[in-house]
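Peer 1: Once you scroll down, you'll see the structures, which are given as structure tokens.
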Structure P
Amino acid sequence: GHRVGWNTASPTQILRQTNYALPIPDALYPYEDYEIVLPFGRFGKSEEASLQKILQTVQPWGETPLYLSIQSALRDMNSKSLGGKQQIIVITDGINKQLNPSADKYVSLSTLLGENFGQTEVNIVGFGIEASDSQTAAREFEQLASRTGGEYVEINDAGSLLQKASGYFNKQEFTVSASEQTSLKQQTFTQPAGQPVRLNMEFNELIPATVNFSGNNAQLVLTPGDHYQLVSNSQKRRLESLPYTNRSPSYTSLRNAAGSSRYQLGVHRPTLTKESMNVELSLQDVELRPINKPTAYRVILRPIAKQRILDVQQYVIAGNAFMTDKPAPVISISALNWPREATSVQVTCAILEEEIPADAYSTLAQLKSDSRVALLDAKVVKEDPNLLILVQNLGSTSLLIKPTETLISTQTEVDSQNELLITRLYFTTPLDQEQVQNLKFHVLDTSRQSWLHNYATPVTVPVDIEDTLKP
């Protein structure tokens, strides 16, 4: 709906948009509020300008007679005898909603599924759908899209929306060519623009690959969980990565003694819950080129209260795990027992690109005698055998666990009273004593010149308290 809606203060009264560019019929109800603003035909500059003027006055309002709109578009297309394949592209922020519609205007999902779609695909993009409607949207929209040979995708950022919509209109193809020395059964994959290529990779496998689209290339090193989203820059004759801008990141460059690098660190606005302070850190290229995951990272979070850094409560996180299905390497961190008085956080990050040799890892038994580590305890929690807890002296050197398929996540906690750093490692399966003994860790020495960091330019951002956030 965009022209009329019910008055919530007087439920029998219909309100009308006063700034809409086109005439609004006198007898129009919210449950039937859809219209064809541009008929089939030529679409040139004058038509584009006319459409832009209309769209600038559109406000999402009233109800969502989504299935009625799709039915109308389909029947209009069928009446034109267009022939060949057509598409209906639906971009919606909610599910189908009609309040007390008349019998001739009510369209259910089952009614719509019974329509003659012929060779018409229905592709549905859910943009910013509320969490309460997400399951219903996925169930109904996937059923409708699959019935017509289309797809349903849910997107939450404008860049991804633009890329997806462009892909529907531009049916050019792109090719992914993987190295021959891999576990893949085939090396070359071709898909229409906007459609994903999915590779079934083995755990911890690295696959060098080249992506080609219209003569523009990108060189990648693929790892499990990657989700590259590339767009073509015809002026620079290359493929670029969509930026990851969730929760308004603040950026700084990463550098070493040799100078600046291609990496920039994005600190995405954190949130504070009753349990922890949660923050995402992204690694993105300063020129938007696709970027590969580094081998390791070490992050320091310093709580700030009343413009004063609480040094004794700083959090140190070392790892090699990144979030899946993100267009860039994204680190997700939960800092337990965050001081409630700390309303900001200062973030520094160091990353290592070079590989760590296999013989540079040690068992926990070997590390207990390493004075740099100051490992006081390592134990599996009896009540939760999927959880391994490491206890170190605050300020000691960080440990990086050797990649393991069963590790889910890592959390850190500071015991400022006893000057301890507590690391919690969560696994998919319970750990026995033998498995713990076989785990291996690398002692991170971030003073080496190969590490890139922002020690000279830390990023300070405010922390949002979740209870005060507005939907």
Structure Q
Amino acid sequence: MQKARVFILNSLSYESMAVRESRIVKAHHETFRWIFQPQGLPPSDLRSRIRYTDWLEFRSGVYWISGKAGSGKSTLMKFLCKHPETMRILQRWAGDARLVTLNFFFWSAGTKMQRSLQGLLQSLLYELLGEFPSLIPTICPQRWSKEDVFPSRCGPWDIEELSQAIRRVVNHTHATTKFCLFIDGLDEYDGDLSEFITFLNDLKALPTLKLCLSSRPLNIFEDSFGSASVTKLYLQDLTREDISSYTRDILQGRLELVSSAGCSTNIDKIVEEITKKAQGVFLWVFLVVRSLSSGLSNGDTDATLYRRLRSFPSDLEIFFEHMFQAVDPMYRQQSSCLFQVALKSSKPRSLMVYSFLMEDDPDFAINLMAGSYRAEEAFRIASRAQRQLNARTQGLLEPQHPVPRFMHRTVRDFLLLKNMQEMLANYASPGFNTNATLCRALLAEFKT
């Protein structure tokens, strides 16, 4: 019987299930604290009107976190779904019942499972059955009977079966358990949004379950979840103090490291200008602060730091174009290849694949002998590829090991703009074919 339970749980699991959450940056220690203590803020502060904790303790249905691109929605969702205060307040809502919290982070640049309803449902059901393993025979009776005797006879899960199983778990435990689901990035869902919202509303109707959702402010989400001010927030309107605290902390820390070199920059005015220009976009702040930190390390004077700051456009798309244009002209052909493969590949590819994309010989993969690279040689190639990616993508494609990824979803959106697609095509080598180029790199990876 235990073996059958393991088979059923394993049939729900997939490789990239927890990857997205693990890649979301952890909230800076000075940020988002206000969401748990809005009553301590003056009435003139917009944050004082946030009623997230009231929703946690007293309300059902949906709490919607809306924010424009790069405003920090995913970071906030990760902060909330793991925070002890969230659990403490939710337990008051649950009373004597058992509290179960689940989360899922959609990711448009990830695998199909990371951006689909199938992936969401399998992840949720996997977590639910992990919480209630004794219910598996009741929740999945047909699979249980087959898995118990013929484990190979069960086919893949379909949407209807997954949906029904989730509802059965919630209904079967309604007298003893309450559920709170945190689902991030609804706008990154790759499917029919109207049907998806119908599914979410069906979940919302379950009396012992509620949902904390986040997305960009698309009309369809505003219409569905934005009617009540007490159960929503617009993140970019609330993070001015967070941005100021983060900027001051990072730059002050860098300043202290370089103070022995005679740097005496007064960062107050820099912090004020960054906070004003940011317009609630934390991603923009991160990029600017990273550049200014580099400037401090280089011994930039105050005047140089201000020139550096004022050279950055406040619009993210223009900022990305600024970074893209900073690629050395010598590398632009390879840059085009790297970006086009990253955009069109069905899933994120390894650092080794990217290293092979930069090989000049088109017959390299065919001529490569199987098993050509020892472990230390493969490590050396991957390390070199990290440096090459940095130079050829200016950080828009982060050269992380083992799998490089776009710095942010907004980078992918930017590169898919018509003018950027035309620019990438113009920079590409004559006769460039994305699929053929990727196939050669995958063949080389296979041979290693």
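Only the coordinates and a few stated rules stand behind these numbers; no lab work does. Note that this is a predicted model, so its numbers are computed, not measured. Cβ atoms are built from the backbone, for glycine too; each structure is taken alone.
Peer 1: So FRET efficiency 1/(1 + (r/R0)^6) of positions 77 and 429 (r between Cβ atoms, R0 = 35 Å, to 0.05), computed for just one structure, reads 0.10; which one of P, Q is that?
Peer 2: Attributed to the structure labelled P.
Peer 1: Identify which of structures P, Q gives the largest calculated value of Rg/Rh (Cα atoms, Kirkwood Rh), for residues 333-420 alone.
Peer 2: Q
Peer 1: Which structure, out of P, Q, was percent of Cα pairs over 27 Å apart derived from, given a value of 62?
Peer 2: Corresponding structure: Q.
Peer 1: OK, next. Who wins on distance in nm of label points 7 Å out along Cα→Cβ at positions 29 and 253 among P, Q, i.e. which is largest?
Peer 2: Between P, Q, the highest calculated value is found for P.
Peer 1: Which structure, out of P, Q, was distance in nm of label points 7 Å out along Cα→Cβ at positions 141 and 237 derived from, given a value of 5.1?
Peer 2: It must be structure Q, since only it matches.
Peer 1: Starting from the value -16500: which structure in P, Q was helix-only ellipticity at 222 nm (-39500 (n - 2.57) for each DSSP H run of 4 or more, over all residues; to 500) calculated from?
Peer 2: Clearly, the read-out refers to Q.
Peer 1: Assign the value 18, 13, 9, calculated as semi-axes √(5λ) of the Cα gyration tensor in Å, for residues 269-324 alone, to the correct structure from P, Q.
Peer 2: Derived from Q, not from the others.
Peer 1: For mean count of other Cβ atoms within 10 Å over residues 45-52, find whichever of P, Q sits highest and give me its label.
Peer 2: Largest value of mean count of other Cβ atoms within 10 Å over residues 45-52: Q.
Peer 1: When relative contact order in percent (Cα under 8 Å, 6 or more apart) is compared over structures P, Q, which one is greatest?
Peer 2: Of structures P, Q, the maximum of relative contact order in percent (Cα under 8 Å, 6 or more apart) occurs in Q.
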